[in-house]
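Participant: These notes open a run of structures that come right after.
Just so you know, all these numbers are worked out from the coordinates, no wet-lab data involved. Here the structure is a predicted model, which means the values were calculated and not measured. Cβ atoms are built from the backbone, for glycine too; each structure is taken alone.
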Structure P
Amino acid sequence: MLRLTELRLPLDHPEDALRAAVVQRLRIADADLLGFSIARRGHDARKKSAILLIYSVDCEVRDENAVLAAHAGEPHVRAAPDTRYRNVATAPADFFAGERPRPIVVGFGPCGIFAALVLAQMGLRPIVLERGREVRQRTQDTWGLWRRGVLDAQSNVQFGEGGAGTFSDGKLWSQISDPRHLMRKVLTEFVKAGAPEEILYVSKPHIGTFRLVSMVVKMRAEIERLGGEIRFGQQLADVLLEPEGDALRMRGVTLASGEEIRADHVVLALGHSARDTFAMLHARGVYMEAKPFSVGFRIEHPQGVIDRARFGPNAGNPILGAADYKIVHHASNGRSVYSFCMCPGGTVVAATSEEHRVVTNGMSQYSRNERNANAGIVVGVSPQDYRQDGAADGPVNPLDGMAFQRLWESRAYELGEGGYRAPGQLVGDFIRRQRSTQLGGVLPSYQPGVQLTDLAQPGRESLPVYVLDAIREALPAFERQIPGFSMPDAVLTGVETRTSSPLRITRGRTHQSLNVRGLYPAGEGAGYAGGIMSAGVDGIEVAESVGRAMLDASSALADSSLPSLNLTMRSASEK
């Protein structure tokens with residue numbers, strides 16, 4: 001099979017034009033092209049009046065070696081990569097015949113789902129502990145907050161089957177390095193669970209919340225069919241550790257119910273909002289460190305404004321769909337302001353998991369046909385920004401970031417005047433530093449509702465002054481990139497604080513905690529992912545390490561060097 005890349009065709013090309021273009025580029029007869037499939041399809045919209053589709057195509061030809069020789073040295077004609085996934089190990093049928101404990105996966109978001117699935121596919125029968133409820137009941141609980149202002153602290157946008165990614169745009173792309181094509185494994189499993197096959201080749205695939213719900217149910221059923229066990233309403237309360245040399249050894253977990261489960265291998269696939277669990281792990285001495293994250297607002301525009309700015313006369317073309325954007329501005333105060341988790345044709349949602357706090361996030365369905373576009377407009381903060389002890393240098397308490405988030409989430413609740421309403425302000429008023437008193441042409445989508453206010457009122461600021469100043473400077477700059485971005489009627493809704501985990505539960509090459517053998521921090525909450533795809537990939541890699549440790553006798557040698565292992569980091573910028 002050959003992979004042909006950078007094949008460019010007009011946006012509205014006829015169906016047979018792709019085959020003709022492949023034959024022409026490969027310089028072969030039509031009869032010598034035995035078949036082809038689209039590996040990737042993107043677009044180039046730099047010239048809005050002449051948008052091009054860009055294809056990568058896998059081709060079956062009559063004489064592959066001859067074609068490769070004829071195109072030797074050409075970077076866009078090469079052998080197609082082998083993207084098939086293969087288990088790193090398989091447990092024998094009698095592996096659990098004795099008293100051997102099963103692996104535990106804590107959390108059933110994208111990372112936990114794929115960790116559990118791969119463990120189950122290896123025959124390792126994982127036990128999954130999820131503090132929230134199964135996804136359909138969780139959806140009802142979440143609507144309770146959105147429609148009635150009633151929060152269930154254990155079942156909401158952050159907690160429950162499917163994790164925070166279930167109530168999102170369902171973006172299925174990432175900028176992580178992926179030499180083993182593990183993202184292909186994630187997409188393939190999604191298609192098996194009911195996702196449209198187009199996610200295997202479009203350049204920026206997405207699913208949307210409603211489709212994710214049914215897919216998560218099917219993936220849970222597959223894990224159970226393979227011997228896994230998923231237990232909902234089971235919150236991790238404690239970890240059972242014992243000293244082992246210069247480190248600690250995982251021996252089990254205690255649930256909030258008081259039940260103890262023995263385990264030598266525990267995958268911590270926590271979401272970034274598992275604050276009580278982070279505090280417990282810190283108290284038990286599990287090594288972790290403070291890390292940067294970002295805070296800001298959600299901004300809403302009419303989707304048509306974004307479509308016309310990005311696609312010009314081709315706005316509304318069904319192949320292009322609703323337009324997105326990714327923008328950044330480096331402010332004069334040294335802060336970077338950037339768009340985050342852009343949701344075309346979507347809604348701003350209430351995403352808190354704690355009482356009397358307001359948190360926003362973005363969500364859209366597969367159709368992306370709601371009236372507004374929304375995105376986070378956020379500013380990076382460092383551990384030095386949010387440290388609580390006032391020191392000028394030295395290590396920052398890993399829990400200080402959570403305290404910082406809670407401060408501004410509580411302020412947002414106050415400014416929203418209760419009932420989980422969110423504080424909001426029109427962009428024109430925010431730039432002019434005046435309180436908003438009535439909406440314009442853009443109706444905010446956040447439920448339970450938006451309370452208009454002054455997000456930068458002195459003494460009652462909704463976010464740190466340096467964040468507000470940076471965003472105020474960035475909005476006109478973004479206007480130069482996307483006409484209409486700083487339109488006076490656009491709406492800012494606060495606050496967006498949970499862009500990524502405020503801490504990292506640091507691990508080594510075998511994905512184990514630096515000082516707790518058998519504990520595997522994973523995914524977004526542990527600081528190693530930033531969205532559905534990178535979390536899924538991390539879950540796969542961690543499951544593979546668990547499988548090797550359980551099935552390979554040589555893993556004991558690797559375990560003995562844990563305290564000095566180099567760190568492995570993953571970008572958290574995809575969402």
Structure Q
Amino acid sequence: MPARNPPNVAVSPRDACPTRLRRSLDVLVESIYPEQPLAPLVDAILDAFWDEATHPRRRGRSATRALWSEKDAYLITYGNSLQDGQHKPLDLLRAFAEARLRGTINGIHILPYFPYTSDDGFAVTDYTSVDIELGDWADIRRIAAGFRLMSDLVLNHCSSQGPWFNAYRQGHEPWKHFFFEASPADDLDAVVRPRAHPLLREVDTAMGKRYVWCTFSHDQVDLDFSNPAVLCEFLRIMRHHIDNGVRTFRLDAVAFLWKEVGTPCINLRQTHEIVRLLRLLADYDPEPLILITETNLPNIENLSYFGNRNEAHMIYNFSLPPLVLHALYNGTSTYLNAWQMAMPPAQLGCAYLNFTASHDGIGLRPAEGLIPEEQIDAMIATATALGGLVSLRATPDRGKRPYEINIALFDALAGTRDGRDQWQIERFLCSQTIAMGLEGIPAFYIHSLLATPNDHDGVERASHNRAINRHRWHYPDLLARLEQADSNQARVLDEMTRRIRLRIRQPAFHPNATQFTLQLGEALFGFWRQSMDRSQSVFAIHNLGAETITIPAMSLNLIGGDRWHDLLSGETVREFGDDISFAPYQCRWITNR
């Protein structure tokens with residue numbers, strides 16, 4: 001018989017590595033780092049992700065739907081969105097979630113809660129610490145004990161004022177090889193840019209003058225993943241986060257990860273293979289980990305991060321926010337329908353994350369090829385008339401194009417192309433209800449749940465457009481508004497949580513349940529969902545305009561003999577009954593159970 005390990009003797013991750021995992025790592029690592037000695041590098045990767053206290057599973061998780069269900073939904077928030085000047089913001093966030101969201105939303109994405117120098121947390125100085133102004137790791141663990149915690153892995157870049165970059169400038173090992181360098185003489189014309197500032201930053205170092213690559217700002221210096229030590233460092237960071245309760249990792253700006261001069265430096269082969277490597281490790285971890293890629297790109301490029309069920313578990317449905325905004329500005333489902341009909345169902349073991357607003361703006365690149373340019377320009381004009389701002393990006397021809405609309409979604413929906421009107425709350429709730437019903441997992445930005453208006457004072461203080469939708473509520477003021485039944489905050493949060501509570505009880509809203517787009521005329525956007533056991537159907541239909549619309553009940557092909565009713569209104573619907581009426585911006589979930 002084979003000898004057993006003596007009790008209390010540590011086993012290294014490489015010794016505990018299943019054969020299948022080792023072989024899969026060999027293939028990926030050899031492809032990503034062909035110049036590196038294979039066996040030592042695979043050992044280093046295993047030792048970085050697992051330690052003597054944790055080991056890989058004997059078998060990787062298969063691509064199943066078991067990681068999520070219709071009961072899942074996420075809150076997106078900064079750690080300091082709620083403040084009172086007395087308590088730690090993370091404690092206030094937990095108190096709010098426990099009191100207002102328990103039984104409604106079971107996941108919380110806390111945007112970067114680490115020490116940072118700019119970009120509201122995305123210029124990280126220390127990935128292993130919690131910003132002391134927010135709280136500490138004990139506060140993070142308490143939130144993780146009650147909600148599935150999503151955390152940002154800001155792996156494309158870090159702060160130029162942090163210890164890594166300071167060590168790089170001083171020429172210290174291993175940091176002097178951690179950052180991507182280029183030359184102003186290099187051919188960089190094809191590089192895809194999300195910003196309009198110069199790509200390279202000149203810095204003085206112990207090695208002489210260098211030019212470092214800065215995709216997002218000169219305070220956010222890009223890391224060089226062609227150096228495998230950078231990958232291993234982030235694997236150790238992931239383990240630290242897992243140990244502190246993180247179960248979902250948002251791979252921030254991951255599309256820009258790998259650079260090769262003379263290429264667009266986006267979506268490169270090695271980037272996808274690194275995502276595959278992370279997915280492989282996640283699927284072999286004892287904890288049920290989920291990876292979600294943040295790729296604010298045209299739709300086809302975004303979809304590529306599912307891979308062949310071997311890259312991201314989830315991808316953001318980035319095209320949804322601009323399509324919903326266009327539909328509600330114009331009262332038409334034309335482009336929303338065309339996109340939805342062409343969207344492939346998420347493969348087994350994969351899911352969409354559906355959202356309509358986030359801490360960033362409403363991205364316009366994901367609308368490319370889906371909404372005509374003149375319609376996008378008109379949408380921008382409507383949003384700016386409602387108080388919005390526009391951020392630009394550089395184009396390969398050295399021009400500039402709108403990159404995103406910066407606006408609080410509640411104010412973005414205060415009107416339409418015809419101007420402001422009285423339907424703001426109804427229109428806003430329609431936008432959120434669309435996201436609740438679509439195939440995938442819904443995620444709600446805290447300022448959408450709270451009907452937060454544009455924060456122009458925040459823009460002036462922060463000197464950047466995205467601050468318009470990053471308001472920090474004084475918690476006692478917020479609680480006072482939530483106690484006022486007629487306030488926007490109370491009306492929106494009460495109705496949002498009511499609808500989410502209804503949603504999470506419907507098997508037909510499982511993230512991978514069947515979905516078909518309905519053709520009900522351009523004034524309505526509708527789709528049919530069916531539970532995986534086929535016992536429940538839901539017809540989710542949304543009036544996109546300010547006029548009352550009626551449709552024949554027979555147009556829905558309701559199954560005879562079932563008892564149909566609208567979950568949202570409680571009304572009975574008969575398959576051969578009268579016409580079904582939709583008030584302005586009314587949504588219906590017509591179901592047989």
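Participant: Taking mean count of other Cβ atoms within 10 Å over residues 158-165 as the quantity of interest, name the structure among P, Q where it is greatest.
Facilitator: When mean count of other Cβ atoms within 10 Å over residues 158-165 is calculated for P, Q, structure P comes out on top.
Participant: Moving to a separate point now. Among P, Q, considering only distance in nm of label points 7 Å out along Cα→Cβ at positions 102 and 358, which has the greatest calculated value?
Facilitator: P
Participant: Ranked on relative contact order in percent (Cα under 8 Å, 6 or more apart), which label among P, Q comes first with the largest value?
Facilitator: Ranking P, Q on relative contact order in percent (Cα under 8 Å, 6 or more apart), first place is P.
Participant: Tell me which of P, Q gives 1.00 when you compute FRET efficiency 1/(1 + (r/R0)^6) of positions 166 and 366 (r between Cβ atoms, R0 = 25 Å, to 0.05).
Facilitator: Details: P: 1.00; Q: 0.10.
The correct label is P.
Participant: Continuing with this model, one more query. Taking 1.00 as the value of FRET efficiency 1/(1 + (r/R0)^6) of positions 294 and 374 (r between Cβ atoms, R0 = 35 Å, to 0.05) derived from one of the structures shown (P, Q), identify that structure.
Facilitator: Derived from the structure labelled P.
Participant: Can I ask one more? If distance in nm of label points 7 Å out along Cα→Cβ at positions 38 and 246 is calculated from each of P, Q, which structure is the one that comes out at 3.1?
Facilitator: The value was obtained from structure Q.
Participant: Another question, if that's okay. With volume of the Cα convex hull per residue in Å³, for residues 206-285 alone coming out at 130, pick the structure among P, Q it was computed from.
Facilitator: Q
Participant: Given 0.00 as the derived value for FRET efficiency 1/(1 + (r/R0)^6) of positions 14 and 278 (r between Cβ atoms, R0 = 30 Å, to 0.05), which of the supplied structures P, Q does it correspond to?
Facilitator: P
Participant: Suppose distance in nm of label points 7 Å out along Cα→Cβ at positions 134 and 534 works out to 4.7; of P, Q, which structure was it derived from? Write out the running numbers ahead of the final one.
Facilitator: Values: P: 3.3; Q: 4.7.
Computing distance in nm of label points 7 Å out along Cα→Cβ at positions 134 and 534 on every structure in P, Q gives 4.7 only for Q.
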